[in-house]
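Enquirer: These are the structures, in structure tokens.
Here, each number is a calculation from the coordinates, and none is a lab measurement. None of the values given here were measured: they were computed from a predicted structure. Cβ atoms are built from the backbone, for glycine too; each structure is taken alone.
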Structure P
Amino acid sequence: MSRAFVKEDDGSRPEILPEHPISAAPNLVTARGLRLIDARIAELRAQIAAGPDEVHLARHRRDLRYWDARHATARLTHPDTTLDTVQFASRVTYATEDGTEHTIKLTGEDEANPTDGCVAYTAPVARALMGLSVGDTAVVALRGEPNEIEVIAIDLTPDEGC
């Protein structure tokens, strides 16, 4: 076939973007997490309404599809304060074998930000801690090595931060 009949991509068409993968885990969210999803949806809708730029429009529409799906499947979940165990939306302090203490809040996947202390409930350390009480231990891989961790404190009071 002659090259005359092959259309070259001149960049005038919007990029075809792959969809964001959606986790198969239940979409548990804290109240803060649900507000973050709502804010992201509002922001994307405003950007779509304001922007005729086809390249960015395709990206914003793809992102909006993801966040709309996450909003539709969100399950607002609060810790059960009658239990004294680590659970979703609780804040837990644990110590590693070397005595280092860490405090994390177990959150939904989209709200997770480990540098701020928010860890997705699906993360290995969170899964190891779930259901434990103060004084209980579990073994979890930290930096690729098995490490025994001990629950030092559990806070089930609702809060808005990480």
Structure Q
Amino acid sequence: MIHRAHFTDPRLAAFLQAHLDDMEPTAPPASRHALDLDDLQRDGVRLWVATAADRLVGTAALAALGERHEELKSMRTDPQVRGQGVASRLLAHALDDARSRGVERISLETGSMEFFAPARSFYARAGFTSCPPFGSYVVDPNSTFMTMAVPPG
């Protein structure tokens, strides 16, 4: 089941902290762009969670960048359920939401290191293609930037 996040849910704080902990050894601090719990609550950010058997198993967020352009953030699947379609369902849900609000483009930043190879492959299979840095990002050897036009419903 996918639904909007409840920020008072202690499972969410722990899940997001695990995401930040996963990112810590992958790159220097200036190259880590995961949002924390406070950042995910700011205006222009929409966060969803996937649950299974009362367990939080995934998150995905969209953050406004500009007119009809949003960034995919905080995409994470619990390692115990990776490969079971959680990320695909979360991405489809986020794209449906974006489409319903007139968003035309979704972009993302992910790591360029081997640790992130499965994420880059997932995004490429979903239709994302490489692009230059967007928003406030700058060229960074630790980052890969991708984008896609929101497909019609």
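Enquirer: Assuming -0.71, -0.78, -0.99 is log10 I(q)/I(0) by the Debye sum over Cα atoms at q = 0.13, 0.14, 0.17 Å⁻¹ as calculated from a single structure, say which of P, Q it is. Don't skip to the answer; put the middle values down first.
Expert: Values: P: -0.71, -0.78, -0.99; Q: -0.55, -0.65, -1.01.
So the calculation was done on P.
Enquirer: Same structure again: I have 22.5 for mean count of other Cβ atoms within 10 Å over residues 71-78, calculated from one of the structures P, Q. Which structure is it?
Expert: Q
Enquirer: Computing Kirkwood radius over Cα pairs in Å, for residues 63-102 alone gives 11.3 for which of P, Q?
Expert: Attributed to the structure labelled Q.
Enquirer: Moving on to the next point. Work out the source of 2.5 here, i.e. which of P, Q gives that when distance in nm of label points 7 Å out along Cα→Cβ at positions 39 and 95 is computed. Show your work: numbers first, answer last.
Expert: Working: P: 3.6; Q: 2.5.
Only one of P, Q returns 2.5 for distance in nm of label points 7 Å out along Cα→Cβ at positions 39 and 95, namely Q.
Enquirer: Okay, next question. Which structure, out of P, Q, was mean count of other Cβ atoms within 10 Å over residues 55-62 calculated from, if the result is 15.2?
Expert: Of the options listed, only P reproduces it.
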